[in-house]
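Participant: These are the structures, in structure tokens.
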Structure P
Amino acid sequence: MNGLTIELKQALIDQARLYQKRAYNPYSHYAVGAAVLAEDGQVYGGTNIENSAYPSGLCAERVAIFRAVSEGNRKIKAIAIVTCNGGSPCGACRQVMREFAAADMPVILANDEGDIIFESTMDGILPRSFGPEDLEI
């Protein structure tokens, strides 16, 4: 899928698993780790960080993407997300992913054993999406 080797997929999953272990999730007890591959080959990880004021927390996917963007990488080539059951990213995360990814970007969902549960593309998980190009005049 989009030129990702099996080894690269596994490396992204392994990085996401590492970040899953760092989750701060005392309320939901649902640990999430994410790893994004930036256009320059750098990998950025993120974990979900909850807060007692629930809306103040942040999902692992957005933490990883925002880390990449804060380092100057604005194009995401792939993302791996790890949860206990291979759960899907929320709507807000999908929209943020779309902001920085092409329609054919690989999205890999794995469980905390590292098994791939689901693979798709950005367009596959957010069809007919709204992106930056829709605002171009």
Structure Q
Amino acid sequence: MLSLPKVLLLSDPATETSGLERILDEHVSLHKVTGLMELQTLLDEGCYDAVFCDWSFHRDSWNAAVRQIQQLSPDLPVIIFRGTGGEKEWVQVLEAGGFDLLVAPYQNYTVLPVLEQAVESYEARRMHHAASYVKAMAN
């Protein structure tokens, strides 16, 4: 990653995310979001590299967030985070179109590789789409 990735953190203000926020604050340009309306506004206004979404947040769910993000920015990776979880929850996230599931405790060695892979994957998809567009325009 050449520059600081722009990351959205979607969570309920009552949810304890200080460990995750501390890690992200050191390595990304972080914007906190508390609801789907605010999420939509930020996605409409700017380009982001990844979204971290709490498993459960005020009045909404991670499923609703993934669906909305896929409509607005289909390739944008959504990383779901949760206090506890296992293989069942991880499969749910992947089947719903999420990029990955992070489970507490959040540590640099668990968060940063997932973030880096998500951002690199997103950049590769954007480059592929751009190349496909150029090729289609040439024909």
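Participant: For structures P, Q, calculate mean count of other Cβ atoms within 10 Å over residues 50-57 and state which one comes out highest. Kindly include the intermediate steps, with their values, before the conclusion.
Facilitator: Numbers: P: 10.5; Q: 22.9.
If we compare mean count of other Cβ atoms within 10 Å over residues 50-57 over P, Q, the biggest value is for Q.
Participant: Continuing with the same structure: Matching task: 1.1 is the computed value of distance in nm of label points 7 Å out along Cα→Cβ at positions 42 and 122. Pick the structure from P, Q. If you can, show how the numbers build up before the last one.
Facilitator: On the way: P: 1.8; Q: 1.1.
Going label by label, the one that fits is Q.
Participant: With helix-only ellipticity at 222 nm (-39500 (n - 2.57) for each DSSP H run of 4 or more, over all residues; to 500) coming out at -8500, pick the structure among P, Q it was computed from. Intermediate values should be presented prior to the final figure.
Facilitator: Numbers: P: -8500; Q: -16500.
Computed on structure P.
Participant: Here is a further query. Could you tell me which structure in P, Q was used to calculate Rg and Dmax of the Cα atoms in Å as 14.0, 46? Don't skip to the end; give the middle numbers.
Facilitator: Values: P: 14.0, 46; Q: 15.1, 53.
Here the read-out was taken from P.
Participant: If you work out distance in nm of label points 7 Å out along Cα→Cβ at positions 66 and 82 for P, Q, which one comes out largest? Don't skip to the end; give the middle numbers.
Facilitator: Working: P: 2.2; Q: 1.0.
By distance in nm of label points 7 Å out along Cα→Cβ at positions 66 and 82, the leading structure of P, Q is P.
Quick note: the coordinates plus some simple rules give every number you see, no bench work behind them. Quantities reported herein were computed from a predicted structural model and do not represent experimental measurements. Cβ atoms are built from the backbone, for glycine too; each structure is taken alone.
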